[in-house]
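Pasting the structures here.
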Structure P
Amino acid sequence: MKVAVVILNWNGKHFLETFLPSVLSNNPDYSTIYVADNNSTDDSIVFLKNNYPQIQIIQNALNGGFAKGYNDALAKLNHEYFILLNSDVEVSQNWIDGIIQLMDDDKTIAACQPKIKSFEQKSHFEYAGAAGGYIDKYGYPFCRGRIFDTLEEDKGQYDETKEVFWATGACLFIRASCFKEVNGFDEDFFAHMEEIDLCWRLKNKGYKICYSSQSTIYHVGGGTLNKTNPHKTFLNFRNNLILICKNHSAKGLLTTIFTRMVLDGIAGIKFLASGKFSHFLAIIKAHFSFYASLKTTLRKRKLLKKEIKTYTSKGIYPHSIVMDYYLRKKKTFTEIELNHPFL
C-alpha cells in the first residue's frame, strides 16, 4: 500500500468509537489504516478486535507519548507516505487524494497538512494547526486562522496551497523517506511541539512544509491533555526553549533565548495574578528542566549542524507576535501580514 494512516491511541476508546467510522468510510483503496496503541489500560484493543478486524493494530510496549509512540509504530511500517492522524478527528470525503497528489508532483515537499477546523464549531478553524503553522522571532508558534486563543471563521480566506513553517501533528502527511532521514521525532519532547521540531529540521535540510485546503478535517482538540492541565503548560514552555536551542541559527540565538525567558517570566506573573498557581509553578519547572537538559540539547544541535543545508528563515515572522497581538491588538493572521509582510 502507498499510504499508511496511523492513529495513535492511549485510553481513547470513546474517540475510536466516535471517529473511526468516518476514517474507514473515506479511506481510498491505496491506503491502510493502523491504530498504534500506546499501552492503553482501557479496553481499546478489545473494542478494535471485536468491531474493526480490518484495522491493523500496532501495540507499543509502553506509553512513550506522541513522539516515541509514533517513532516505535512507524519503524514497523514500509509505505511511501505516513499520515499521522489524531484519534479525535473526523475526516471528510477525499481528504487524502489531493495532498498525496500534491506531494507526488513535488518531491521537495516533505510534509503537508490539511485545513483543520473545529469539530465543535465547524464554521471556524481549530487551535491545533488551523491553516498552517508559523513561529515568530522568539519561537512562539501561531497559525493562519489562529493566533493565541483567537480562532477565525473560515470564509475561504486561506483556500490555497501554501508553503508554511510547520504542519500540525493532529493530521500530518509526511513522506516516509524524509521522516526516516531525520530520525523521526525527538523523543525527549514526549508531547507538544515535536512536530514543529521535526518540520524545522526538515526545512533546515532544504525541504518544504506545506498546507493545502484541498483537504479538510475536523478536530476536537485537547483529547489527551487540555490547556487547563499544568503538565501541558510545562511541556509547552520547556519544549519551546529546547526547540529554539536545537534549531535556531547561531546568529541571535542567545538574544532569542534570553528574551524568551523574560517573556516566560511575564507569562508566569500573569498566571499568578490570575490565581493559576499550578501553571506558574509549571513554568518554573519547565525552565529548570530546560537547564538540566541543556547539555543534551547542545549535543543534538552539534550533530544537526553537520547535516544542515542552510538555517532557514522562511516562515519565521521577524517580529514579536506577542507584541502584535496583545499591544497592537492584531488578532488575525491577515492583520499581522498586512502590518509586517514576511512570506
Structure Q
Amino acid sequence: MPVEIEEEDYSPSDLQSPPAVEGKTVTLKVPISLSGSRLDQVLAELLPEFSRSRLAALAKAGHVTVDAKSAQPKTKLFGGEEILATLVPRDDEMAFLPEDIALNVLHEDDAVIVIDKPAGLVVHPGAGNWTGTALNALLFRNPSVGNLPRAGIVHRLDKETSGVMVAAKTEAAQLSLVRQLQARTVKRIYVALVRGQVPQEGTVEKPIGRHPHHRTKMAVVGEDEGQGGKSAVTHYRVLQRFRHHSLIECRLETGRTHQIRVHMQSIGFPLEGDQVYSPGAAGVDATMREAFRKFGRQALHARELTFDHPVHGGAVTFAAEIPADMRGLIDFVIGL
C-alpha cells in the first residue's frame, strides 16, 4: 500500500498479518570447505534463509564477529573460525510493536474503536515512519488486536490530515467495516479550506492513480491505456466564502490516495497549505505567506464518519471538532 495517504480503504486481500520479528544471536562454525571465502559469502551459505545483502548489512553495522573480533563483509575466512551473528530486525520488522502513545478516543466498545487523529500522527508504519504511529498506539491500548491484520485498521488518514477514523477490535468487525467501505456505504465528510471562490456545490468524478512522472504523488489519470487510474468521486459544497478562499465540505464516495487534494487541485481550487499539490507562494502578501507557513500542513479535517455498527447493525455517527490550528487559520482568513 502507498504511504502518506489522505484516506485509502483496504480490501480483504490487503489485510495481511504483521511480519515476524527476529532478534536472536546465532553461533556458526566456518567449515574448511569454505576456506578462502569472504565473510558475506560464508554467512549466505550458512544462513540461506537470509539474503546476502541483508547479512552484509548486519556485518557493516557491527552485528557480526569472527573469533570475538568485529569483521566486515569482505573479511576473508580460512575455516574453523567461530562467527557470532545477531539477527537484528529491520525497521519494518520492528514496526508492529506496541508503543505508549496517547489517543483521543471518541468511542470504544468490544468491536470498534473510533479516534480523533491529530495532524502529524502517521496511521500505519511505512518508509520513514516505522514507529510512533497510530497502529503502535492501538497495539499498546488493546494488545489483542495484534492478532488482526494491520491491528484492525481498515482505512487511513494522511499524516497531516486530522479527524475521525475507525479501527476494528475483532476479525468479524474488521471484515464488516472493509465490506462497507467496498460497498461505499460508509459516509465520510471532510472540511477543507481551499484557495479561490468555489461554486456553491458540485461533484468531481475523475479517476486517480500514481503520477506518471512523480511516483510519490497522485494525479488524475485515465482508467484505460494502462495508466492505472481508479474511479474516484468527491462531492463538495461551500460552507463559507472569504476574500481569497472558500471553506468547503467534501463528501467521499470512494477512498483513493490523496483524493480530495487531487480533485480540488484539478478543478483549480487547491487546499491551502498543501505543499505537495500546490507548492510555492501561498498568499498575496508577506503576512498571509507567514500565516500559512506557520500552519504547516494542508487545511483538511475529517469531521464526520458514519457506518453500520458491526455488531448491532445500526448506523452510528461520530464527529470531531475542527482542531485549534485549523480554526485559527480560518479566523485569520476571515479577517483578511
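Since every read-out is calculated from the coordinates, none of them should be taken as a lab result. Everything numeric in this text was worked out from a predicted model, so none of it was measured. Cβ atoms are built from the backbone, for glycine too; each structure is taken alone.
Structure notes:
- Value 27, 45, 23, 5, 0, calculated as P(r) over Cα pairs in 20 Å bins from 0, in percent, assigned to which of P, Q: Q
- Structure responsible for -6000, with helix-only ellipticity at 222 nm (-39500 (n - 2.57) for each DSSP H run of 4 or more, over all residues; to 500) calculated and labels P, Q on offer: Q
- Source structure (of P, Q) for distance in nm of label points 7 Å out along Cα→Cβ at positions 175 and 239, computed value 3.8: Q
- Read-out distance in nm of label points 7 Å out along Cα→Cβ at positions 87 and 295, computed value 3.7, structure in P, Q: P
- Origin of the derived value 0.95 (FRET efficiency 1/(1 + (r/R0)^6) of positions 103 and 143 (r between Cβ atoms, R0 = 25 Å, to 0.05); candidates P, Q): Q
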